[in-house]
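The following blocks contain the structures, represented as C-alpha cells.
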Structure P
C-alpha cells in the first residue's frame, strides 16, 4: 500500500490530504512536496527529543517545505513563530473555528501546495475543503457550522448537525471522514457519502440519548462543579454531550470513566483548568486527569476539602490527602 492509499490519506484535486490529531502528527518524510497544516493545535505535553513538542519536530523537519500553518487554539507556543509570515495563529476567542481563517488571499499567498495535513474533526475537514476550493465555503454557512461545532456555542444547521453527529458516531472511521471531505468538495452533492453520514449519525444520536440518561446522575459539588461517575454505564454514550449537559448545571462538568476524569468548561468561561490543575498544556477549558487526582482537582475548583476527599474515598480513589492548610485549621 502506498502512502497516498493508506488509511487517513486521500488524493483529492491533485493534493494529498492527510488526517491527523495534534498529539500524533504524521512524519514529515511521509508528506509530499509543499505542505499546508490546518487546525492542528500545538501538542504541549508531547516533547520530542530536543524539540519542545511533536509539533515543533514536524515543523523543523518540514523546514522550507512548509507553505502555511493555520490554527486557532490557544497556545503559548504561538510566540515561537510570531515572526514567520507562513504562520497564522490566533485564539479560539478571536476565531472559534479554523475555516474562517482560510481565505482566498491566504490560499493565493501560499502558492502551490502538494499536501494538506488537517485535524480529523469537522473543523479540520471543513478547513481542508475550503482550501481545496480556493478559500470559498463548500456551502453557505459552513464556517458558521464549524464554529458552532468547535465552540458548542450558537446555532447549528441541520446538515451541520448531521455531519457532526456522524463524526462522533464513528470516531475511528477515517474512511468516513475522507468521504465527508469529498462530500464537502462536491458541495454536498454526493448521495453515497450522505448515506454513510446518515448511518453514522444514527449511532451518535443513540449515544446522545444514553448520555442524557446518565446526566440524571449529575451531583452538584460546591458552587462550580457538577460531577457524574459514568464508569458503570450500561451502553456506549457520547462523553462530549454528557459534559455539555453537565455545564448546564454548573460552570465546570466532571465525568469519571474508569481510571480517568474529564473536566470541561465553556470555552468563553475564562476558566483555565491547566493552571488550576498544574498541567503542562492543551486547551485551557478541557482537561483529562487520572482518577486518583479527582479530589485534588475538585479542591482546586473550590469544592470543600472534606466533600472532595470523601467522594474520592467512596469511589475507591483513595490517596493520601494533602496536609491541611492554615486556612483549614
Structure Q
C-alpha cells in the first residue's frame, strides 16, 4: 500500500543553482529525535541531523520547497507560503491537486495559484530547481540517499530523520518548523493540536477503552492482508485518539520498527481482540468480509464496527495526519469511529 500511495522513483537530471550550503551524506543514526536539532528556532545557523548525515541552514529561508506527503502543511500552518510543493496523490483533491485543507491554507494566505509539482513517479528536479528554493523540506518521506544528494545540489535538504515514512505528525511539524527557524512556533502548534484532540475526545466517551487497528485488505484477494503498526502514522493517530493497538497485531511484529504485519486469512481468528477496524475500501469490501467464513469471525466485522475509507474521500488522506488535516477532519473521523463503537456496545 505504501508503494501505491507514495510512489517515489528516480528520474531526470538536475539543474544546479547557487544557494546556501547543503548537508553532508555520511549516515549517522545514533541520536534520538529529542537531540537531533542542535540549535534554537531563532538562531542561525541551524544544523539538523538526519538519516543521511546533517544539513546546516545558514540563514532564515525565504523560499521554501516541500516534497512528499503533507510536508507543506506545517510550513503553511506557520504562515509561510511555499514556492513549490508536491501534488497530493490519494484521497479527495482540489483542482490544484492538493488536499482540501492544504488548498484552504494557501487561499487563506492569499495564494490562489500555488506551484504544484507532479512528482508521483519521481522528483521533477528541473521544476524544483526553477522554483529557486533556499531549502527543501521532506521530513516525512521515503527519499533515498541518491535523491538526497541530487536535491542537495539545488538547496539544503531536510529528509526523514531516522526511518523512511516513520515520521509522525508531531515530529513532522516540529522538524519542518525548525528548518525554517520557527521551532517554538511549531511546538506551540503541536500543543494546540494535542489540546484540540483532547477536547474533541471528551465528546466521545463511547470510544474509551476500545481497541482499533488500521488495515489494508484487497477485496479481490483476501488470502493475505496487512495491519499497520504504531510506527506508521495511521496507526499512531488511532493511538492519539485514545485507542489501544490490539495485542494480537503487536505480537506479530518482529520489531518495534516495523510499519505493518502481514496476516494470513487462515489466521484471521487471531484477531479476536480487534474492536474496531479502519480499512481502505467501500461497502463491497465489507460485504466480502462478511461473506467470508474466516474473515467474518473478526469481532469488528461481526459487529459492523468497520470504518470504510473510500480512496477518493477526505478521510482516506486525512487518516495519515498532518497539522492541518487534523483540525479539518477530526470531527468526521471521530463521528465514524463513534458509529463503529456504538455497534459494539449494542451487541
Structure R
C-alpha cells in the first residue's frame, strides 16, 4: 500500500488480486487509517454475491481464469454456461441450496452422458465456491465404463499406404508418433532440426472460436521427438508440416477409414495407438510417457498400454476353451 500526495489531496493505492484499488482523501492519513479507508472502499465496490445471479457469478469466475487457463478450456466453460438450465442461470446465489443444485444435476443426467454431467457439475461447484456459497457437492451418475477403441497395426498400415504422397501423409504419421492434432497443426518447418522435431506449441480455438497459437497442453507436453528421416525430408521439401486446421485433419481421417472399409477412429486414437504399440514393443512406461508428452502415467496404465495385450489374452482364452475335448466329456457322462 502506498500513500502519496496528489495535488491538494492524498491518494491511497494498493493492488489486490491483481487489481489496483485507489482512494483519494482530503488529509494525510495514518497507516492504520489508510488501511481502514481502503478496505471500506474495496468492500463497497464488491458486488453483493448473495444477490448475484448464477450467470453473473459464472461470468466473474470465467473472467478471473481467462489469463490462466487455455483458450479451449475457457471456451468449454462458456459452452457449459450457455447450455445450463435457465432456472439455474437466473437464480440468485442466495436462493440456491444443495437440493436445488442436486435437482439441476439430476435433470442434466436425463439427456447427457455421465461424463458430461460430471463436467457440468464441476463447473457449477467451482462457480459457487468462488462466490463463497457453502453448498455441498451433488451426487453424480455412475461413470460409464468404456473400452477405448485402439486402431490395429493393420489399420494404421492401411491408412499410411492410402495417404502416401498426399497432404495427409505427414500429419497421420506424426499422430501415430504420439502428437496431438493441435500440436501437429501448430508446427512449422522451423521446428524441425535434423530429424528432431521440437513440439512446443498448439493451435487451439479461443473463446470466440478463433484459432490461436498457445503453449502446449501441459509443461510435460513440450518435448522433442525423433521422426523418420524420410518424413523429415518430406517436410523440408514441401516447406510446411500441415497446412490445415484440426477438424480438417479429423474429417480426412474419417474419409480414409471409409474408403478402406474399417471402423472410423479419431486422430487422437492414433495417439492411443502409439502408446499401446510402443508398450507392445517393450518400451517402458517412462519412455512412452515422455515421448508422448503425458503428464502422468495414469492414462497409460488405465487405458492405452493394455488394450492390445487384453485383446490377445482374450483370443488365447478362447482358443484354450476351444481346444477342450467336449466329446470326451460327453462320453464319460461327467460335467
So if we calculate distance in nm of label points 7 Å out along Cα→Cβ at positions 114 and 178 for every structure here (P, Q, R), which label has the highest result?
R
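Given a value of 154 for volume of the Cα convex hull per residue in Å³, calculated from one of P, Q, R, which structure does it belong to?
Values: P: 154; Q: 128; R: 245.
Working through the options, I get structure P.
Where a number appears in this text, it was derived from the coordinates with a stated rule and is not lab data. Source: prediction; values computed, not measured. Cβ atoms are built from the backbone, for glycine too; each structure is taken alone.
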